[in-house]
Structure 1
Amino acid sequence: MTATPEPTTYPETYYAGAYWGPRKETPEECALRTADFLNLLASCDPILAHWYKPARSRKDARKHPLMPPDLPTLTEMFRRGVNRERGGPAIERLGYSFWFGNGEAGADSADLRITCGDYSGANPNSCVMPLPKEGPGMERILTAPVLANVVRSMVRPWDPDWAFATSDSYEDTAREPDFAPFSLGWITYVSNRLGRVPPLPAPVRVESVEDKGTLILLTPERFTARNPEHMALAERVRELLDRAELFVGAPPSS
């Protein structure tokens, strides 16, 4: 009798992101926020301390570092990333976007995708970072203290309505309704503009981020969608946030 093969188990992947409502900003203002963000991010882990301009290849990208942050270079990157119709003028109300990486291959690869300056509400402002998928870099970053610092590094310069770090698997299995202003993650930040975070059960930890908002850390160990206890805790916390009406309506304009 032929044995039935075991199902393939893929490693759980993670990302961090910050999101905010319509906010009119110039390329120069977007560049200044990005420079502050990159400087804060550099202190979180060595592989988050070097970034490069987009290029045809990783080798070419290495010739054009973005660290230390150079405001004229970042400003030009945002200007080039303005939305426009083919052959038409720039549509400034849709903001500016660009993508860049840390120049690493394989295990230590990380990317940043930034959209800033949209004030139409049609092209949501965000700063999103897919995290390393394996190796020593992943093991260092996917710890509660380091990942909490990554989220704080996003909050301070971008002043988002909400931010989080989570696993793709959890997000796929726990989709929030379309009207919810934010999703819950392993680590979640909620701006004071959205409301106040209620008391939450252990082992959840709640911390203030300056006078901007609140950081919610679900578990001190790595949160995973494969752990039923983690999933049950997330559902409980989500219910409490829902009762506090933090999941009602849409994010306010920043």
Structure 2
Amino acid sequence: MADRNFDDLAERFKKRIYGGLKGEIRLAVLQRDLASYLSVGREQGDNPAPVVIDAGGGQGQFALDLAEAGSRVWITDISRAMLDLANDAVEAKGLQDRVTLKQLALQDLPQTADIPPADLLLCHAVLEWLAEPQQALVHLADKLKPGGYLSLTFYNRRALEFRLLQRGSLRQLDRHLESGNWGGHPGSLTPQNPLLTEDVMDWVAQAGLSVVAHSGIRCFHDFMTPEMRDRLPPEPIVEKELRYSRIDPYRQMARYVHLLCRRA
């Protein structure tokens, strides 16, 4: 299994992952979890601008918001097409002096001398597309400053298992469990290697990081019927997603998990 490159799906990824209500829920959870960091992570007086790295950042939506707030941002990705979309956004926002784009594999990040260690390192929806996600976490931890933060989101395998059970796709579930390959058809946005939260928690600890926030993203949204979602305004759905995002068992069934981790 090789790492996934999104050159062929950049535009579709932009619409499906970052657009609409899904994107609103994702942004609301990230902003809530990072609120305490963001309140102090600003350029002040003689203090230099915080260094933010978005590893596997693609179009870098969240990272660009941080650049607008004063951070110095590096967005890295192996996909040229994704970085081209990010460059369009950088130019539209006039952030060329604060944002650097670099075509780079996540595994090469610690050895890249022209990118400084990060105060905040974003790695959102990347691990589940990698052949060796645990080793990738080590690379991410190595690029953090002491006391730096890692904002990590990943696709939750338990949510995918439950979705297959809910649909009655029992044979398909058995095939995935036996083969260890969870990817869908070519062009699917279902990742090849969805992760178990308990495994990622162990990897985080082994990498020398501590978890300071743990939330689910889309705890119930994906289990609603489209008809029901369309009848409701987005605001109460987002509010309830925030409410239940840190309560088990709802958090355990979220489509994505967010861990905010800190290097000692």
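No lab work stands behind these numbers, since they all come straight from the coordinates. All values derive from a computational prediction rather than experimental measurement. Cβ atoms are built from the backbone, for glycine too; each structure is taken alone.
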Quiz item: If mean projected area of the Cα convex hull in nm², for residues 84-171 alone is computed to be 8.5, which of 1, 2 is the source?
Solution: 2
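Which of 1, 2 yields 5, 23, 30, 26, 13, 3, 0 for P(r) over Cα pairs in 5 Å bins from 0, in percent, for residues 108-155 alone, as computed? Walk me through the numbers before you get to the answer.
Details: 1: 5, 19, 21, 23, 13, 9, 7, 3, 0; 2: 5, 23, 30, 26, 13, 3, 0.
Here the read-out was taken from 2.
Match the computed value 2.6 of distance in nm of label points 7 Å out along Cα→Cβ at positions 100 and 132 to one of the structures 1, 2, and report its label.
2
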Quiz item: Which one of 1, 2 has distance in nm of label points 7 Å out along Cα→Cβ at positions 204 and 220, as calculated from the coordinates, equal to 2.4?
Solution: 2
Quiz item: Which structure, out of 1, 2, was helix-only ellipticity at 222 nm (-39500 (n - 2.57) for each DSSP H run of 4 or more, over all residues; to 500) calculated from, if the result is -12000?
Solution: 2
